[in-house]
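Following this line, the structures themselves.
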Structure P
Amino acid sequence: MLTGIRLKANVTDHQRLVLSQWMGCARFIWNAKCDEYRYHSTYARKYFPIGTFAPIDKKYSHFKNDELSPWLSDCPSKILANSACNWFDTYQNFKQGRCGKPKRKKKTGSGSIYLTRDLFRFEVCPDGVKRLFIGAERNNIGFLSLKLHKGFKEPASLYIKKRHDEFWVSFCYDDGKDEGELLSQADHLKYLRGQSQEFLQNHVIGIDRGVKRPIQAGEQCFDFTPEQKKSMDRSRRNLVRYQKRMSRQVKGSKRRHKTKVKLSNTHNDIANIRKDFCHKASRTLVDQKDSRVFVLEDLRTRQMTGRAKAKKDDSGRWLKNGAKAKSGLNKAILNVGWHRFEEFLKYKANRAGKAWFKVPAFQTSQECAACGSTHPGNRKSQALFKCESCGHTDNADHNAAEVIKKRAIGLISNSGSELSKRGVLSLSDSGRGAMGKSRRAKSSRAPGEKGLPSEYFSDGLQEASKKKKKDRMALPLDFSFEASPLQG
């Protein structure tokens with residue numbers, strides 16, 4: 001099984017300069033390929049027959065010129081070739097719908113180079129320390145000193161990345177574990193359906209993610225330590241101080257660059273605290289003997305942390321939309337790291353041979369874990385939950401975790417439930433206990449009510465659909481992407 005690792009590199013001033021130059025050359029080739037494709041595609045669209053598209057290749061040698069780009073001669077040719085190959089692979093993935101279209105890279109303080117096996121090697125130096133040799137025989141920067149915090153096998157390729165004025169070496173290697181021996185989510189679901197309710201009650205853990213309590217896993221609550229909270233508060237104060245200082249400094253000056261590096265490192269410190277918390281919480285849950293099935297809410301963090309929409313009245317004046325409160329809530333959600341914890345829990349549970357699933361998050365905070373009653377008034381405050389039907393009182397996050405567990409057990413035991421590609425359990429349209437036909441939504445407005453035109457009802461709806469169909473037929477034809485390459 002492939003395992004990723006990232007090692008910090010301690011570089012000298014000469015190595016820092018050369019690596020930054022190599023990263024600039026790799027970025028130049030990437031941007032040149034983007035500009036070349038844009039020019040060829042525009043030319044083909046204007047002057048060539050329909051169905052002819054620009055060529056997509058890995059060529060880069062025509063960008064090397066002693067007069068226009070003499071600096072490319074100082075960079076190993078393999079680095080330039082790897083940059084062109086990465087652009088080609090990215091575009092192929094774009095055609096398959098796996099990523100976006102390759103775009104130009106801006107000149108920033110970060111960068112990366114991709115090295116294959118002929119540009120690096122690991123050696124044990126005479127002092128007994130293992131170091132990384134970078135470059136070819138005639139064009140190299142010598143040995144990089146790495147901070148080796150764990151053992152690994154030598155990879156076939158690696159990345160050297162620059163971020164926050166620091167250099168990191170990252171790569172993947174095979175740890176010797178057979179991935180075919182691990183069970184898939186479908187296999188776990190099939191096995192759990194044959195188990196008793198007592199087994200599921202003892203081994204299923206419902207996990208609720210919140211703001212005041214970042215992680216509520218059954219009876220366990222995981223939160224940042226007092227030292228971590230103190231460090232994050234101090235880092236946030238430093239952020240304000242560095243931002244004020246940088247706003248008064250001259251752009252392009254050395255002092256502003258130093259302040260910018262300090263600001264970036266402070267952001268990195270906060271991210272490292274959040275990452276450390278997610279790693280420790282996920283590792284604690286996975287290592288527990290009785291915890292075999294982990295159930296999460298299907299949260300869409302990107303949609304939940306979107307900006308507040310602007311509001312206007314009939315006269316065009318702007319109304320209050322609670323943007324400040326929404327911004328504070330977004331900051332609190334992102335500070336906890338819900339998605340990062342989810343990703344860490346997934347891969348650790350998978351490697352440990354344990355199952356993880358998701359359930360719909362609809363009204364988990366309003367449903368009572370004791371009687372199943374759902375009402376907005378059950379959630380009295382952020383921390384207090386009191387059911388208006390049966391009087392059950394509990395912490396709101398703990399009650400939500402129990403509701404998640406209860407839903408998961410019901411869906412696992414139901415033969416009509418299905419598992420989506422994202423790991424979400426839900427009831428299917430067919431099977432025992434499922435509905436044969438989908439319910440038709442009822443409109444809350446009557447035909448002809450103010451706010452809805454008459455064309456949305458009865459005959460007017462049919463006329464509107466015919467009009468839309470006629471407009472679609474008038475649109476130009478959309479040609480397929482596959483076509484012959486540009487000639488000449």
Structure Q
Amino acid sequence: MGGFFGVTSTRDCMMDVFFGTDYHSHLGTRRGGLAAYNRELGLQRSIHNIENSPFRTKFEHIFEEMQGTSAIGCISDTDPQPLLIRSNLGTYAICIIGLIRNAEALIAEYLADGGGHFDAMTGGGVNATELVAALISKKDSFAEGIRFAQEAIEGTASILILRDNGNLIAARDRLGRIPVLIGRDEDGYCVTFESFAYQKLGYEDCKELGPGEVVELTPTEMTQLVAPGKEMRMCAFLWSYYGYSTSTYEGVNVEVMRYRNGEIMAESDAKNNRAQGIDYVSGVPDSGTPHAIGYANKSAVPFSRPFIKYTPTWPRSFMPANQKERNKVAKMKQIPVHDLIQGKRLLFVDDSIVRGTQLKETVDFLYDNGAKEVHMRSACPPIMYGCKYLNFSRGTSDMDLIARRTIMELEGPEGFQHLEEYSDGSTRRGKNLRQAICDKFHFASLEFQSLEGIIKAIGIDPCKLCTYCWNGKE
């Protein structure tokens with residue numbers, strides 16, 4: 001994934017952009033970058049690798065190196081950005097969030113026009129941000145160029161541009177799969193992915209861009225360049241997993257949605273007489289915890305933390321490139337509370353069960369420390385399809401998904417013709433899937449939130465949500 005933050009102001013804004021960008025660190029672990037505009041210095045840019053050190057430590061001296069009344073920052077899980085571009089539209093800095101599935105076709109088409117070229121990275125790949133800039137530059141204005149790029153891209157691209165006059169241009173992706181919000185204070189405007197990032201910095205809510213909407217911002221005004229489209233497909237997984245708990249998207253707070261989601265799962269378990277006699281409800285930290293709190297509140301079973309993640313010195317568990325190393329780091333971070341594990345029947349709620357690699361380590365760890373039973377709940381339906389629109393998962397194949405692998409083991413390729421049945425826990429195939437995963441991971445029971453349940457928890461019109469990873473519907 002990734003996230004961006006930008007400011008255009010009448011005062012120096014580097015401090016705001018530094019902290020605003022840092023507040024997006026949960027969305028990416030590979031690159032961090034800042035670009036700033038100063039009337040005397042023009043555009044400046046700095047990019048650092050943040051795989052082994054967080055954004056804040058790599059940019060703590062940025063105030064000595066860069067100044068500006070307008071600036072943008074980006075956390076990226078893919079290519080280095082922001083990039084500085086010089087084109088027929090002028091010189092500008094640009095960063096994007098999203099995934100371009102047809103990048104190779106777009107590159108070939110661009111080069112076939114003659115006279116163009118790209119800066120090739122190791123292996124011959126092209127930075128996706130440079131590709132977007134090249135598409136924008138084929139038109140005579142930013143408005144036309146951004147609209148052209150977004151119509152050409154298969155996937156998702158939200159765009160943030162810092163012009164060489166200090167203006168910002170912000171564009172939400174064509175179907176609004178991810179949020180772009182505008183904040184306002186007495187000195188100017190800001191652009192963000194996470195709403196809490198600007199609220200903590202003293203900005204007030206101003207506007208949430210609609211699907212495909214493009215605006216240009218100066219310190220004193222906001223001008224709409226492209227009106228929003230009518231169709232929206234916002235990523236529902238944003239609320240279940242990767243959105244930050246304190247943020248609000250389309251009027252729905254993430255933490256509140258997760259409480260509601262847990263309550264709905266508890267109601268379903270009670271109705272179907274599942275997982276009775278539980279001693280404690282717990283979350284698989286961190287994003288599973290609010291779902292578990294909702295479950296505990298509704299079921300009246302005490303919430304507890306049978307293990308605590310030791311985070312002061314350990315890096316995030318998904319940072320190492322090797323899966324075995326990620327599992328090792330995850331295991332080393334888990335410190336048991338023996339009084340809450342020994343002889344206890346535990347029910348854990350995870351935000352999702354994707355590949356299941358680290359989850360098995362966690363369950364084995366609990367049994368090794370004396371748990372009597374470990375029940376598992378997933379706060380979303382079984383993930384049946386790798387995401388085609390955002391790059392929040394490292395998986396490269398649908399067969400990386402635990403649900404897909406288990407279906408293959410149960411029924412072979414024929415099973416993939418019945419994915420809807422496998423998702424539904426009330427069907428024979430659905431029950432078989434859950435039991436097979438229980439056998440793999442030694443769960444006492446397993447259940448997934450239903451698609452209807454998670455849509456109810458989000459609470460916005462289902463036709464405005466993307467649920468592709470669960471049901472394959474675009």
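Taking mean count of other Cβ atoms within 10 Å over residues 235-242 from the coordinates of each of P, Q, which one would give 14.6? Only one of P, Q returns 14.6 for mean count of other Cβ atoms within 10 Å over residues 235-242, namely P.
Source structure of the calculated read-out (P(r) over Cα pairs in 10 Å bins from 0, in percent, 4, 20, 29, 25, 15, 7, 1, 0) within P, Q: Q. Consider the structures P, Q: one of them gives 15.0 for mean count of other Cβ atoms within 10 Å over residues 3-10 as calculated from the coordinates. Say which. That value comes from structure P. Taking helix-only ellipticity at 222 nm (-39500 (n - 2.57) for each DSSP H run of 4 or more, over all residues; to 500) from the coordinates of each of P, Q, which one would give -13500? The correct label is P.
Bear in mind that the values in this text are calculations on the coordinates, not laboratory data. As the structure is a prediction and not an experimental result, all values here were calculated from the model. Cβ atoms are built from the backbone, for glycine too; each structure is taken alone.
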